[in-house]
1. If semi-axes √(5λ) of the Cα gyration tensor in Å is computed to be 32, 19, 18, which of P, Q, R is the source?
2. Given a computed value of 24 for relative contact order in percent (Cα under 8 Å, 6 or more apart), which structure among P, Q, R does it belong to?
Structure P
Amino acid sequence: MILVLGGTLEGRGIAAVLAAEGFKVVATVVSGYGAEVIPRDLPVEVLVTQLDAVELERLVAEKGIKLIVDATHPYARVITDTAWEVSRKRNIPYIRFERPPVTEEIRGDSVFRAAGYEEAAGLAVSKGNTVFLTIGSRNLEPFIRAGRASRKRIIARVLPDAGVLQQCAALQIPAKDIVAVQGPFSLELNQAMFREYGAEVLVTKDSGRTGGTDTKIAAALGLEIPVIIVARPDYGEIPVTGRVETVLENARKYVG
């Protein structure tokens, strides 16, 4: 059996391709929203769970996993590191599928890059009074802290998921500063949101075209709003591909 760590559109596509090739597939997602991206008529077992190393090892043993395909989000560093370590510990082949970046060629006086979220937060509050975040929900805290310290407004655009909204509530983000919507969005809709909330700075990740990164950056720059891009994690020695065919080659090689 093949384990696909997913919750992304790419994870859905890879699970579908592998299933169509006759492989038995179990796919994991971390939320009900992630489960929704996998069609119910697909012959794939879907588990909604957030795995730590112990739980991942247990799953690998129980399901007789012969290949781990990591198709999680480009910024999902924790699960990727965990999966890589478990694969080495149990001597199971591993490959990470990652959507290509789109910001490498984006340059200009209004485009800034940050190595991490703390750096991005400090930079963001120095560039404007209203910071519009499109970084998901897991790394909001540095921005909320920096915003309160500098009396800057922080707008968080997040998924309309109960767990995500609980995270926002825990950080005491005012309801008027939460934009709970599911993207990606057109250039026009992005610009409408930026105008509506008076955005003066945009903070984003390079989630690729699938995540609408190119469109939201174009929307911000079109309104002369500075953009801060949080760099993708450096996965070092972890094997990464952007080709589904490479994933299939690994499946045929190690699973048969």
Structure Q
Amino acid sequence: MNASPKTFFPKRAMVLCAGLGLRMRPLTEKTPKPLLTLGGRSLVERILDRLVESGVEEAVVNLHYLGDQLEKKLSKRKDIKVTFSWEKEEVLETGGGIKKALPLLGDEPFFAINGDVLWLNGLKPALQRLAEKWDPETMDLLLLMHPTAYALGYEGPGDFMMDPLGRLERRDQRQISPFVFTGVEIVKPELFENTPEGPFSMNLLFDRAQEAGRLYGLRHDGEWFHLGTPPDLKRAEAQLHHLEFYAVHR
């Protein structure tokens, strides 16, 4: 499903798959976290399915830990062009990984998605909703946010406060915030100017965009699963089965 003709819709996406998945051990000792399965389908394949259904034409996937497995698996996709950005020497973290892949992503805003996230769409595909919300005149980053209290398996204090217009501000360390970042966003490539060489986190760019008043969020209207540890994965498997069964039989 494509967005309306008046809406800019990113045709490329960055899928971050280079992480070590340490908290998910022992499941990730021989399998990269994005290839762990839920409902018989791997996390990263589910992400690519979401990209395809929304009209994204190319996914750039960064690789490091057990990257050969990911490259072999994802090279078989025929419904979306998959290009790989290898980080052979060291993991470049979220920001550094995207920066290295910029030549493959082009000059227009693109989706960036953590390779180990799982979400279910609400009334509209989440990626389409992000594209419809995107305004390059006022935004440098647009993050898909989920209500902290309803994030399946999540027990943390949340990440951001969000005002009625969608502007985001980090929570104070002593606060519990109503929204958690889902790992899905739209990013302007210009943001990576004057950033460090080597590893750095996207948090650096979140902070810069917030300081400029150009960090925005959109509330997700479907389900989102927190997948940090093996018990999280097992719990999500049961919840996903229940939700998909209900969706088919309601």
Structure R
Amino acid sequence: MTMPVVSLTNVTLAYNRHPAVHHVSGTLARGSLTAIAGPNGAGKSTLLRAIMGELKPAEGEIRRAMPSRDYGYLPQAADINRRFPVSVIDTVVTGAWKRAGAFGGIGRAERVKAAEALAAVGLEGFERRPIGSLSAGQFQRTLFARLLLQDAAVIILDEPFTAIDSRTTEDLIGIVQRWHGEGRTVVAVLHDHDQVRAHFPQTLLIARELIGWGRTDEVMTPDNLRRARALAERWDENAPVCAVAS
């Protein structure tokens, strides 16, 4: 049996001893394509941070089968400062840092690969533009190009299609499908249930606690979605860490 790339065992996550996510167990299989869905405030992004090792569980254990360099992470666009004076190409080449090392430097070969990645996402000729001049869709294409250059085995995306145009969404979903076809493991937080059903064969549905994790057609049922909404609406932010909403 192939070892999962990520395993969660009874994981509880908290901020300042207040609950965020309760008692989640499950695995991400190697080569799987998984959506993380749930209502606003359900703990989806918090769970991604924990999977990436940025947040330590208050209880339980998260095990990752590969070193950190094999995990690529795209945060929400709102979390990235686009006012920093950096060009598109310089943003993309940061995807090579884990290979080059902090002091390895980025050579011509990596810049050529970065230009090829930009062409692959439809931004050929944008190399010298400052990122602050880009539209939301163009900036998201730039971040996908950075992931292409990183060449990670596991790719984790936090709301990758939010606030971008339909053409860009279609193109980036195509890249996600390409990664899946190459045998990479892809996980994405999504709000659009139609996108989940159309493109993601596996779904983790969460509402502070796990509602379902498995085949999308078995998880994204009307009953499960109603339960997720009900749990999110009555969740007590001030509850003790281990109290589960009832």
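1. Answer for the origin of the read-out: R.
2. Working: P: 21; Q: 24; R: 28.
It traces back to Q.
We did not get these values from a lab; they are worked out from the coordinates using the rules stated. Please read all numbers here as calculations on a predicted model, not as lab measurements.
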